[in-house]
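S.K.: Have a look at these structures, which come just after this line.
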Structure 1
Amino acid sequence: MYDEETGTYNAALLPYSSGVAAPKITTPDITSWKQTNINKVNHEIKSKFEQLKAEYDAMVKKFEDNQLVYGAKFSFEPIVGEIYHLYLGKDGRHFLSVIAPQECNWDFVGTYRLSSEKLWEQI
């Protein structure tokens, strides 16, 4: 085979046969390999996405719970680690109380504990 750049014949240096009688060069069929790995990658990415979505949904719920409790009416300073109960008042506003739902007949919304990070955790 003649190399026009160098002006020499380089058939002996090529890593493949270049003569007319040389065997046909065929590329291996790797479509099944590609498809298998594409499926694996897609499954892994989908799993990671679902995990992130679940974490995001949990974070949004925690945010909404904290908005609800911090927006409620209460006239005391909550103590970290203590349990409080959230109720809906007759005026439509939420209020926080230490009185348990079985000890009263108010519209119970949920039970919460104040964490050391000052986040309300629903129990």
Structure 2
Amino acid sequence: MQLTLQQLFGVNAIQDSQTLVIQKSDLSVLTPRSDNTAESLLTAILLKSLENFEGTLTDENNNLITDENNYPIEYSQDDYYELLKVFEWEEKYFKKRNQIDYFADTLIIQEFDVYED
């Protein structure tokens, strides 16, 4: 199965032969501003794509669904899509850069091409 444009870039994403339009408001981790940095835009797109591969289950009110031990129930669809795989390599961790504390994610992106002899 292949991912749709809307799955990777948000429900309002559209394209034509020359342009790809992504609504910043469709990228859940991004605060839309007129001066978003290139890094924040790329990060938001990558984290949006990760939602299609793995995450935690939530109810209709966006509350985590947990098991009997109160751990969030996670899902993984990393072998579901034909040409792309995105997954978190490590759990989020704190990292200090330039005297500022950050949450850090390590994402792995694998792209597959059909091999023909």
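Every number in this text was worked out from the coordinates using simple rules, so none of it is lab data. Just so we're clear, the structure is a prediction, and the values are computed from it rather than from any experiment. Cβ atoms are built from the backbone, for glycine too; each structure is taken alone.
S.K.: Work out the source of 98, 30, 26 here, i.e. which of 1, 2 gives that when Cα extents along the principal axes in Å is computed.
M.R.: Label of the source structure: 1.
S.K.: -4500 is what came out when helix-only ellipticity at 222 nm (-39500 (n - 2.57) for each DSSP H run of 4 or more, over all residues; to 500) was calculated for one structure; which of 1, 2 is it? Write out the running numbers ahead of the final one.
M.R.: Numbers: 1: -12000; 2: -4500.
Answer for the origin of the read-out: 2.
S.K.: Work out which structure the value 14.9 belongs to, where mean count of other Cβ atoms within 10 Å over residues 20-27 was derived from one of 1, 2.
M.R.: It must be structure 2, since only it matches.
S.K.: Next question. One of 1, 2 was used to compute distance in nm of label points 7 Å out along Cα→Cβ at positions 12 and 100, and the result was 2.7. Which label is that?
M.R.: Among 1, 2, the structure yielding 2.7 for distance in nm of label points 7 Å out along Cα→Cβ at positions 12 and 100 is 2.
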